[in-house]
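Each in structure tokens, the structures are laid out below.
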Structure 1
Amino acid sequence: MIAETGYRLSMSSVVNVARLWLLVSLAIARRIFKRLLLGPTLPLWTWRTDIAVAVARTAIGFAATVPDDPIINQFGLRIKARVPVDLKRSVRVSTTSLGGLEADRYIRLGATKDAAIILYFHGGGYVFGNPGTHRQHVARLVHATGTTAIAPRYRLAPKHKYPAALDDAANAYRALIASGISPSEIVVSGDSAGGGLALAMLLRLRDAGEDMPSGAILFSPYADLEHTAYTIEANANTDYLPASELSVPNTTYANPSQLRDPYVSPVYASLTGLPPMLIFAGGAEMILDDSVRLKANAERDGVDMTLSIEPEMMHVWQALVPWEPAAARSLETATEWISDHA
């Protein structure tokens, strides 16, 4: 039997899918019961947010335990989400190529001028996802900020370890420049691992003496692959990232001897010479300390960096819980920031 993904559907995969469905169902039931008994996880969380976090925590945690399952983990490499219903008439997504990479291109319909072009790198811990998994988030970003965007599919670990993803990111940026787009028109962006990758790419461009983009917008950047942030433990109950994965260094993406390489973990980098940056982080997310350390390093190195922390939000909340007022606030902040810097 061949699944729609093109992978052979084994009995173990069927069992894993059934287990995942059961675990998610139980997580929803437990969350409903706890909320009825004890109230929301955090004071401002809606029912919808509480359940979304519980589902994401369960699904991601389970997927991490079956990394070789050809259905569950390959699903993230192939899924292509739809543009939000309310944006279908204003944002169009098409598939294109950038620097030899497949990419999603976002165009605002009816627009006469774009504030900038966003080069966006998706998250997923360097092992999961593709541009299609992030279409709703990027479409909202494009619509709110008055920009266009292009999101390339970079190579993922463990098949392609560091520096494959960084090579792809730099090549994508160079391809944009080669197409005639001025660096001053480009804003680099990304979430989680994609945010860390965007920052690593800026470091590489700087070190190579290449022209820099006008700036960067990073959503909960994953910038310390040694996982030394104290907030990993402190915020474990209010985030959905898998605690088991963050309790040990990430040696899937890079070798142990490379984890303090600034191109792997930008918290160890000198940021001198980088363009202005805007970072969003959730006060309830496990890798909050990554963003706090980046902000401290920027102040040390004389770099213009704005850090916006939403106290009760989790990792990349803009994509997970777009209905939260905090998501709308972050898009408004990004719009103002692009107006001032691009």
Structure 2
Amino acid sequence: MKLYDLENVRLQCSDRFTLAIDAFTLAPGERVAIVGRNGSGKTTLLRLLAFLETPSAWDRFTYRDRPYAPGRMNRNGLGFLRQQPYLFRGNVAQNLAYPLKFKGVSRREIASRVEAMLAMIDLAPLADDAARRLSGGEQKRLALGRVLIGEPQLLLLDEPIAHLDGHSRAVIERLLHGNGIPLLVTTHDLHFAHRVADRVLNLTAGRISPSLPENVLSGRRTGGVLTTGAGLEIHLPPETAMQNGNENLMVMLDPRSLVISPEPLTSSMRNCFRGRVCSIREQGGNVWLEIDCGERLTAIVSRASYEELALNLNREVAVSFKANAVEVL
């Protein structure tokens, strides 16, 4: 059984924007993150999957193997958290108790489960405070706790950590790591996406792609060097290099931190690899280069730099970057 199975699903939002999902599946137990910039369609996609939007057309759209039928989909067990969650009147504890009262849970069990959830979302001291007077981070933690206390079978979360303080982000991430519930989360934070999800997809202009513009690499760290599956040896930031032991790591390189040159540079940059340009595209006034160095790395250069370097397909180049440009996920 697949939780979702979509093929050629279209949602016409305006004359200028269409959500166009060529293919997407979510398996039981799977945790998927959708990353993308504002306006890419992340919220629209979640609303579609929560049956709050009606697609314009589809070849296949099933939920738990049941074909989509407008106005007839059973949302029981589906936990949906909006980016700007709605809180009920009353205090924090009453907000948590609401879904349990709706299900007819006994008072004794409600009290026990509310107490446990208050501790999990770190709001026990505020149990009697008005929910709508909480800070933004506290409100988001409360809203997620209210979703989780109902024991959903699937979580759809829209930007759960956007604009939050560090403590609230940490609490929410801990909740997501520990619940084992299938998850589909949207975010613009690639670090967060890789920490909470098994699979990360990119949404750009309403279309899903399995590839990301950012360079995400994994491998084995030995001291201050990460060796990737393709054998690239990447020097890590000093704070990581000072840690003892060996471990599997995932790192990210900002495409703007990669320096492209015809030949290796004489510089302080500790990472330098020879490669071949295998893809070129122009976007937003810049040129995006994909370079095969054993691992494929994406670099963003200005149009002027691109022309000055006389770059073209299959051109051999050097890719250089500082150890401090490597971000450990």
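Every read-out reported here was derived from the displayed coordinates using simple, explicitly stated rules and does not represent laboratory data. Keep in mind the model is a prediction, meaning the values are calculated, not measured. Cβ atoms are built from the backbone, for glycine too; each structure is taken alone.
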Requested in this report: Work out distance in nm of label points 7 Å out along Cα→Cβ at positions 127 and 215 for each of structures 1, 2, then name the structure with the largest result.
Outcome: 2
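Can you say which of 1, 2 returns -7000 when helix-only ellipticity at 222 nm (-39500 (n - 2.57) for each DSSP H run of 4 or more, over all residues; to 500) is computed?
2
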Requested in this report: Compare mean count of other Cβ atoms within 10 Å over residues 135-142 across structures 1, 2 and report the one with the greatest value.
Outcome: 1
Requested in this report: Given a value of 0.95 for Rg/Rh (Cα atoms, Kirkwood Rh), for residues 39-78 alone, point me to the structure among 1, 2 it was derived from.
Outcome: 2
Report task. Assuming 175 is volume of the Cα convex hull per residue in Å³ as calculated from a single structure, say which of 1, 2 it is. Result -> 2
Requested in this report: Of the structures 1, 2, report the one carrying the highest value of mean count of other Cβ atoms within 10 Å over residues 263-270.
Outcome: 1
